Structure 1
Amino acid sequence: MEQTLFIIKPEAFNRRKEITGVIIDNGFIISDTLERRLTYNDLLLFRRLDQLYLRDEELFSAYVYFMSMGTSELGIIEGFDAVARFKRFCGLSPQPSRCAIGTLRRMFGLGSSGFYRGREFFLNAVHKSDNKGDARVEVEIFKNFCKY
């Protein structure tokens, strides 16, 4: 059974029960969850998976600001082809208005939070793993968070 990580980001945390309800109602199995205010050190663990953030320290700092501004809900989704299915269900664009109708980002994303160094940041409510390799790493990070 394949596993993937999801994160309900701080800007959507107050709607987490609604979001997880929609996830379950669409046939996904949530096997575990954890509420956590992500720190700079936590986000460094995820940073190595994103080449853009590896190259640009200032951009990563802006990402840290948005991801650590409040509590997030992290969780594991299990099932057949979970990574690809959940990625499509979240929405393929970081911009909520460009995601398909019925996707989590389209339903719960707040849109643009403004610009940072010419790049627009979006409050898109949820994080999903981009591929199976990233999912394996992110699930292990989640399991380590649960130990503490």
Structure 2
Amino acid sequence: MWLMALPLSPSLNLTMRLHHFELSKLKKAWWWQIQSEANRLRIPRAKWKRNLTVTRFSKGTLDYDDFVGGCKNVIIDLLRPPKIQTGVYRNGSRKGQPWRKEWLGTGLIMDDSPTWLTVTYLQAPCPKGQEPRTEVLIEEDPSI
């Protein structure tokens, strides 16, 4: 069991309204946060199903869809393994030239499908004197 302390997660409304370049910068910043916490806690890469509990501590609460969608964009997507996709342009001025797309990931979960991951989302008021934050509790699934 590992408890990652992360900055306050953004809402889905915020991430949907960002320009794709700004969203990419946000995801890269979150990737560094998650990677540094994973290294600090020495969390091994996933081999089996895992359970996640994402708890958002803030002064106010978001509606459930807004909270879950924001977490999906910046936390869950970055916990998956990194992926590289390559191909060749089929038409246009770059026809025949190779292309490459890289997705950031840490490998702390196998996949975000229900086969490999169970996620519980919670929101709680932030105690006075503490910074708003998001905590991610990662556990190996005992049912395996």
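Taken together, the values in this text are just the output of simple stated rules run on the coordinates, not laboratory data. Every value quoted in this text rests on a predicted model; they were computed, and no experiment measured them. Cβ atoms are built from the backbone, for glycine too; each structure is taken alone.
Which structure, out of 1, 2, was Kirkwood radius over Cα pairs in Å, for residues 21-92 alone calculated from, if the result is 14.0? Write out the running numbers ahead of the final one.
Working: 1: 14.0; 2: 15.0.
The value was obtained from structure 1.
Assign the value 58, 38, 27, calculated as Cα extents along the principal axes in Å, to the correct structure from 1, 2. Could you put the intermediate results ahead of the total?
Values: 1: 39, 36, 26; 2: 58, 38, 27.
Label of the originating structure: 2.
Here percent of Cα pairs over 19 Å apart, for residues 45-124 alone was calculated and came to 48; which of the structures 1, 2 was it taken from?
On the way: 1: 48; 2: 52.
Of the structures listed, the value fits 1.
Ranked on relative contact order in percent (Cα under 8 Å, 6 or more apart), which label among 1, 2 comes first with the largest value? Intermediate values should be presented prior to the final figure.
Working: 1: 35; 2: 42.
Sorting by relative contact order in percent (Cα under 8 Å, 6 or more apart) in descending order puts 2 first.
If helix-only ellipticity at 222 nm (-39500 (n - 2.57) for each DSSP H run of 4 or more, over all residues; to 500) is calculated from each of 1, 2, which structure is the one that comes out at -12000? Can you show the working numbers first?
Details: 1: -12000; 2: -7500.
Considering all the candidates, the number was obtained from 1.
With mean count of other Cβ atoms within 10 Å over residues 5-12 as the yardstick, tell me which of 1, 2 scores highest. Could the numbers behind the result be given before it?
Working: 1: 23.4; 2: 18.1.
Going through 1, 2 one by one, mean count of other Cβ atoms within 10 Å over residues 5-12 peaks for structure 1.
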